[in-house]
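These notes open a run of structures that come right after.
Nothing in this text is a laboratory measurement; each read-out follows from the coordinates by a stated rule. All values reported here derive from a predicted model rather than from experimental measurement. Cβ atoms are built from the backbone, for glycine too; each structure is taken alone.
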Structure P
Amino acid sequence: MQYDAIIIGAGQAGPGVAAHFAAEGQKVAIIEADRLGGTCLNYGCRPTKTLRMSARTAHMARRAAEYGINVGPIEVDFAAVMARKDRIIGGMQEGTDDYFHGLENVDIYYEYGYFVPSEDGLFRIQAGDQTLAAERVYINTGARATIPPIDGINDVEYLTNIELLALEQLPEHLIIVGGSYIGLEFGQMFRRFGSKVTIIEAGQHIAAREDADVAASITEFLQAEAITLITNSYATAATQADDGTITVTVTDKTTKAEQTVIGSHLLIAAGRTPNSDKLNLEAVGVQTDEHGYITTTPTYKTNITGIWALGDVNGRGAFTHTSYQDYEILLADMRGEDRSANERFSTYAMFTDPPLGHVGLHEYEAREKDINTLIATYNMADVSRAQLDSETEGMIKILVNADTEEIIGATFLGKHGDDLVQIISNFMYTGASYKVMQNALPVHPTVGEFLPTILSTLHPLDEHEPTPA
């Protein structure tokens, strides 16, 4: 079968590329080993947010008396929680399937796709027992959970985000290896559902990518919910008893002291590995870096003309929004527009409760780069809207280039932090002075109204004492 273009992997970039080419009358093949929509729709962003809302509802119900509401004992029906998730996500999956299966000029193959040698100028992709050929190939195969070298891990029925989202019984004690975004989100959710939760993190603090003061605030509200955090430690061994109980040996990185944690379930959330190893890239000579990410130009071209890599597999972002923007930048480049991945700021959120939103540089990065920086910080406890809602955990931090007056980074940890960060993100793309925002008229009472106030407290970074790690 010969096509104008072949898309391997149907995450957040590939299907859009396919739909665009098909609308132009090109014949396109989509090869997907699992389900259309990738991790986000099926095993990531969207199903986890349904669970997050259920968990938040249970948490707020338990706090109802603080607001003068008497509700009685709170019980979580885990089966109903998972059924709600399945119902909502199932509808989204069905809509996605119907749309792409209804497109003209698009064939979909539910197989693993991989390159095979070819000598006629066309790329050949094997998809099950079908061999497909095209002049252009777009790789959008995403990433999967990294399984760290834990002694005995292959003899343990561990979970990744995929298996955790398919559980039918609530874990009695969920042990999580990895204290970054996935591990912290799941940890808080399952604690609120009623599980005991222990999180093991190799870094000196959880959320190791964040500034130490931000991580300290996250630590505080998670520990307030009785989540056990073990940091600066590796999970070095795991065993499973006949009754299913899992024992994890934890070794302190500094002292080498060992302790054991015994739980009913083990979740591995220790990072992501790009799905490039099954593509047989050697057959066409596509290059990867030492971690397996496909190396690309800022417009996603690989070292082989006619092959592009989009989404998590290219190492230029590990988020749905970066993958989707890869698709947008790719098409803009094809139209001759001046867009590339180099123009975007790192922007992401962690959906704990309260959430974290970040854009641009962290404080420690500004220090490492020796940028002439101004900094302003503000505690959520001093924000009137947060006080009114009795949700005062967290903080806001904004960084400004003192020479250009441009905002170069911001962190929002607290109420609406996942949405608020986009105010700063959008503003940063204008290149305007922070004084423009400082002079803007905000709406009261909101969290965002404090942005002008916060900006009025900017002071030199070298006068700001960083929180020790």
Structure Q
Amino acid sequence: MSAPVTIVWFRQDLRLTDNPALHAAAARGGVVVPVYIDSEEEEGAWTAGGATRWWRHHALASLQSSLQALGSRLLLRRGPALVELTELAAGLGADAIYWNRRYEPAARARDTQVKESLRAAGLLAESRNGSLLAEPWELRTQGGGPFQVFTPFWRKLLATIEPPTPLPAPTALPAPQAWPGSLSLDAMGYLPTIRWDAGLAQHWQPGEAGAARQLEQFVASWLRDYAGTRDLPAKPGTSRLSPYLHHGEVSPRQVWHSVLADNPGERGGKYLAELVWREFSYHLLHHFPHTPGAPLRPQYAAFPWREDARLLTAWQRGRTGVPLVDAGMRELWHTGWMHNRVRMICASYLVKNLLQPWQAGARWFWDTLVDADLAANTQGWQWTAGCGADAAPFFRIFNPVTQGERFDPQGAYLRRWLPELAGLDDRAIHAPWEQPEPVLRAAGVVLGESYPLPLVSLSESRQAALDAHKRMAAGAG
């Protein structure tokens, strides 16, 4: 009897360690053939944005190198997943195809059809959980429904889920006698043709090795003070693991066990709650698959947004005239990432001060973030807009001036991303429009020229947002 041939279909799990599908394939014995398939036409409305594609290119290059070190390869294909997998299995004489699950609505529908078709053709088709601590359907309220509030979800997970020890990476992967054809990585076309990506390359090292280094550095250097520094955008107090988790270069189980091993008890608790917030986002996306484009709370579908392309563009370019918002948006454009507190402030400003629909902000983040995760992005924007699960009440409108004074009191974050304001003192830099002309002149600031005037009054736009919410509530009533 010939040895089995197993295909491993890589997706958002671009790693060797703690990869359940790869581990199961290797455990079968016989030949293992790794493949990555670009089937973006099956992703629905949420095909990968530019920053995600940039990251994917380098993550795949890293995975290719890791597999070559094991005597294997990563095949690259493009086309409908079922067609490519079926053709590959026929050419190899494969009897099994393994993969790790995805949870986005379009991907779930595609994967269900792929699994059913492969099994109907006589192949062993199996999926594993390689992305979450708990499957979205495993945790239920006492009434048997999905959770819509985070704290009881967090408590339920802690009480019922014990994340298993991460699986080791394989030490070897037997190769087929002849490798099937493969596209080159460059032919996949993930890098931008107009090279805007220098800032991303400066700030990130995609790949499993980069993920391991980032996790090690966070646990050793920043986790101890995480609760006190995570809200300070000028300090390296956050994990910056989100893009690695999204692309699957590290698993949440690896993060969970690493955090608890080095910082047991309360010191790890605050960060682990953030990790479980990611789980909560996937739980919501699974049970409410309409939410990437529509509010979870249906009454918010009637919110009287004031769509304005000029305002949206100014926000996207970091030209709102509000320093903390502009700094965040420029950090995003340059690095593909933004500090989490600043994300909330930028989002609040767009939907509540500018009254632009949250979907427009979600789309921009989707295209520009290296951690553009559909579940987390959707949950974050609906939380800010007050229309999602466990959302902030609509009347919670961040004041970017007071937020800046509180969390960036010396203006270090603002000066990094807004050098045109660097000459202002620590207090003036947060609200340059409030400063007298001699102060601005001494700092080399000319409002409306070197730095924009505010698009709107913070106080007046806050009141306009509250009035709009009242009109919506009255209509719903």
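Listed values, structure above:
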quantity	calculated
Identity of the structure behind 4, 18, 25, 26, 19, 7, 1, 0 (criterion: P(r) over Cα pairs in 10 Å bins from 0, in percent, calculated), options P, Q	P
Value 0.95, calculated as FRET efficiency 1/(1 + (r/R0)^6) of positions 184 and 336 (r between Cβ atoms, R0 = 41 Å, to 0.05), assigned to which of P, Q	Q
Structure (P, Q) behind the derived value 17 of relative contact order in percent (Cα under 8 Å, 6 or more apart)	Q
When distance in nm of label points 7 Å out along Cα→Cβ at positions 224 and 456 is computed for each of P, Q, the largest belongs to	Q
Structure (P, Q) behind the derived value -0.77 of log10 I(q)/I(0) by the Debye sum over Cα atoms at q = 0.11 Å⁻¹, for residues 168-431 alone	P
Structure responsible for -8500, with helix-only ellipticity at 222 nm (-39500 (n - 2.57) for each DSSP H run of 4 or more, over all residues; to 500) calculated and labels P, Q on offer	P
Which of P, Q leads on mean count of other Cβ atoms within 10 Å over residues 120-127, largest value	P
